[in-house]
Structure I
Amino acid sequence: MDSQTHLPAGLGQAKNCQNCKQEFVIESDDFAFYGKIKVPPPTFCPDCRLQRRLIFRNEHFLYKVKSDFSGKDIFSMQPREGGLKIYENDVWYSDQWSATNFGMEYDFSKLFFFQLNKLLRTVPIFALSVIRGVNSPYSNNFDGFRNCYLCFNGNYCEDCMYGVTLSNSKNSLDLSACSKCENCYESFWLESCTNCFYCNQCSDSFNLWFCKNCVGCNDCFGSVNLRNKKYCIFNQQYTRDQYIVKIKEFNMDSYASVLQVMNEINAFWLRHPVKFLQGLKNMNVSGNYVYNSKNAKNSFLIREAENVRYCSYMEIGPLRDCYDYTVWGNGAELLYEALNTGLGAHNVRFSAECWPEVRNIEYSLFCQSSSNLFGCVGLRNKQYCILNKQYTKEEYEALVPKIIEHMNEMPYVDPKGNSYCYGEFFPPMMSLYAYNHSPAQEHFPMIKIQAEAIQCFWIDSEDRGYQITKKSSELPDSINDVDDIITKEIILCEEWGKNEEKAKLNNCTKAFRILSNELEFYRRYNIPLPRKCFYCRHNNRIKNRNPFKLWNRQCTKCGKEFETSYAPDRPEIVYCETCYNQEVA
């Protein structure tokens, strides 16, 4: 078991992580939260807890499989290698079957996680994690998408393509972690923006090109750290007429010109300071990419959160009183060690893919509109169930404490010697998705042999038999020279052409096509054709995202100490909030 050291009164307790053996601290406020929801303190450090959760998520990969109900070919987020039974969604949500028919009697002679794992591989699972979708068959992990294509992990979007972590947006392409955006392209972490292209970390702005950390701006190009400005190019002020003439000189219809500007702006941005934490409208927060939140600690990519810690990918609020919670929000409260669970979820622990309106559940997966569940899979509109078997309220409340005691007395121990008692998330041996197709690979990259050593599986890249009709290098430089025939071409991804083996490791699809509505968007906004497939564009875009990790660092200007996701060896000039606010225009 892990060792621990008691710190001075009020500072908490230092412990060594079971998994990585590094020291981490559980603070007094953390103990208060664990007491409130009646769970033991963690034995894995925050990083290892996040990695463990992310193993159980497939964010943006789709697989063609056969339905275990009808035998039809369907698209699924579940790969066959995961060993799950998969039903098409309309069947899964019908009355043609019942998950309670797979109920199991709890066996105190066997490990809890072995019994749950057996149930997980027995109960049919829905093919796609979607709700209220209209004409968006090639998207997943969404609520309220309409006419969206290859969009993942989002809420309430319309006419969008190639987006990941996107909410309340319209008519936009190639966005990551954006909210309330319209007519935007190839950008990261935008909030309430319109007609913004190749931008990062901007909000409440419109008509921006290649801008970073701009707020309340319009008609700006290549600028950084501006506030309520317009007609600026590389932070230099122009009149409206001057701006209109000057902007045409950049020839944004040309792919070569776009690459040249990108090289220039990256060097230009590095000459300007960044704030130690990217966020707005916050109070008492730490982490990065935090918006409109209060008392949010060690959290990343979150919006409208209160009293949370170690949370991430909360693309839509509100959420409150949650720890170690990854993906969703939307009314979630009192969640701990939960993944892809939201939409009114309350008091959920050690669970994944449970929504909507789930309450008082533990160690459950793929359950919906249910309450008082322990170790269940695929239940809908049920309560007081254990391993999918129905109990009375009295029987349930008497049996659950005995199972918890059994989990502590007879824990699962993985090959590394990590002990999984009550209070730990699912062990990797229950993994549903290939490690290299999970977000864990983005944050904690591994090679195949390393993933298999922790009992995760791996899906090797396969040749899909695409008949390439055009290389990306053969595409017209200017969008003005593109004919409609381009929608018939199968284009070789630029990354595959550079280094096939490296492209495979990055899940490159080798080839891609330009759809007719996509072409219309490029023409409307004078944007050159992309040269890379969806996955490679996504991988390049999230290079703008800081790691979900904090370091101690000093303000470059005043020397004030703070925690930041900018590692000390990075080249950025990092300011505290006071110095940054004095610097921005």
Structure II
Amino acid sequence: MLDHGTLEAGHVNALETLRHRMRHSAAHVMADAVLKLFPEAKMGIGPPTQDGFYYDFEVSRPFTPEDLERIEALMRETIAGNLPFLREEIGRPEAKSMFAHQSYKLEIMEGIAEATTLSVYRHGEFADLCQGPHVGNTGDIPAVKLLSVAGAYWRGDEHRPMLQRIYGTAFETQQALDDHLARLAEAERRDHRTLGKQLGLFSIHDEIGPGLIVWHPKGGLVRSCVEDYWRQLHLRRGYNLVYSPHIGRAQLWQTSGHLDFYRESMYAALEVDEQEYFLKPMNCPFHIMIYRSSLRSYRELPLRLGELGTVYRYERSGVLHGLMRVRGFTQDDAHIFCRPDQVLDEVGGVLELTFELLRTFGFSDYSINLSTRPEKYVGDLAIWEHATESLRQALVSRGLPYEVDEGGGAFYGPKIDIKIKDALGRAWQCTTVQFDFNLPERFDLTYQDASGGRSRPYMVHRAILGSLERFLGVLIEHYAGAFPLWLAPVQAVVIPIADRHLEYAASVKAKLQEKGFRVEVDDRGERMNQKIRQAQMQKVPYMLVVGDAEIGGGAVSVRLREGQNLGAMPLDALAERMAGELKASGA
């Protein structure tokens, strides 16, 4: 008998299948409408996605919001017509004739040259190359909405034509669509790019280069809080903090294999003293050189080396996205060199550190994947099995639920991946615990074992937050910019009602700063309500209004950014409240 969980999973899978077919069908209906309004349009591809669908078109001018309204209106007419989706197998000559004026479709056909017949789906007079599947009729698309337009290179190649990509979504009911649109609106409200500008956290400049972040004072302070806590926690858990250069000789990257396997993501070589140097895409070779700097004994292991190391990787301009996808970023990187008998404890220690770190930042919902040996791999099979079982046991012994991705490990070792879920339920890849059987061989790493011989250490790569830039982007969106007190760049703003209260406001600031709080005084000549509103817009946790009554009582009138008015409070009581809030955060 199926249990409730199995039935629920089956229901979810059936719903996902329905939505996939519905959105695939909606993409065809949209392409039909575009061709009716823009007969000269050339069609690219139009797949369903996790949350909707899109279709790429080459047109003489960019689509406008008014165009989307007209396209959507025509789609609704087609949906109301309840036209059947019909699949046909046609010969290649017939297909070429059918799409003679659709150059991108002809290119797609060339890519499947081995097929003598091609699959076409029709509804009404519209036909498209497609493998399906689709819903039965256009009327089986109950709720549809076009969302936006963006440029997209054909085949994702920046050297190919720029097409117009229309995004849309479709759901099984209008209510489900409305709920989705509400989530999109909330995600837009939390967009880290908008909040980053509004709160003065960071910026990106063409003069500096795309994908390269400039941190402003407030953003730099938030980042500093994250980094300081990271260092404090790692020192407490036995890590050695190291620093490494931003460039290294070509020979280093040749030995590590990066020049052979990762060259397209590395920046062009620099020539120094007639030697080639490369900006580092990863920190691991430097940590390996630290390990190799002296003869290691089994008594020294495990050796845990941690670094907030900035790396540089080439990303195509089309995929750059605020803090989430950049070209220069800092990894919370660490490498553990250990003996075989220490592996289980070390992996367990990484997991415990991970969840302590993530809980402190407000993340308690996550999913875990264990990725195992792929078909092509390096290293001894027995070592692979030992490492994989160590990862599994570390999860099982802590009662952590996980999914197995069979064959999903890298060629050089198995791994654990942890995705956190933010306030909107979106999953973000952050933590990776990755064995590496390749680099210890390439760099001939050894240690003197208990018998006086030479043994190869196990090497574990691990990043918990991943890229600091990306993690801070997730953090901004998770909190919608309203950081908890310990992360807030300004923890309190003192608001004098009139100029005669400025001196008292300055004394309040000084006393709170002496206790370690980050405080500003808003001494602008604006009305009090305007200052309060501005502080709320800046997501400042505490607004401290001071006037004649507060001066007389040695107090402040406390308001919170959420709108609550706590009234007058002695300054010492406020400081005690804020200190308690900081202590409760665990940071």
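Comparing structures I, II by mean count of other Cβ atoms within 10 Å over residues 22-29, which one has the largest value? Show your work: numbers first, answer last.
Working: I: 14.2; II: 25.8.
Comparing I, II by mean count of other Cβ atoms within 10 Å over residues 22-29, the maximum is at II.
Looking at structures I, II, which one was helix-only ellipticity at 222 nm (-39500 (n - 2.57) for each DSSP H run of 4 or more, over all residues; to 500) calculated from, given that it came out as -5500?
On the way: I: -5500; II: -12000.
Source structure: I.
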Taking FRET efficiency 1/(1 + (r/R0)^6) of positions 174 and 198 (r between Cβ atoms, R0 = 25 Å, to 0.05) for each of I, II, the highest value is that of structure I
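Can you rank I, II by mean count of other Cβ atoms within 10 Å over residues 190-197 and just name the one with the largest value?
Values: I: 23.1; II: 18.6.
Going through I, II one by one, mean count of other Cβ atoms within 10 Å over residues 190-197 is largest in I.
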Structures I, II compared on percent of Cα pairs over 47 Å apart: the greatest is II
Highest-scoring structure on volume of the Cα convex hull per residue in Å³, for residues 302-381 alone (candidates I, II) is II
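Since every read-out is calculated from the coordinates, none of them should be taken as a lab result. Please read all numbers here as calculations on a predicted model, not as lab measurements. Cβ atoms are built from the backbone, for glycine too; each structure is taken alone.
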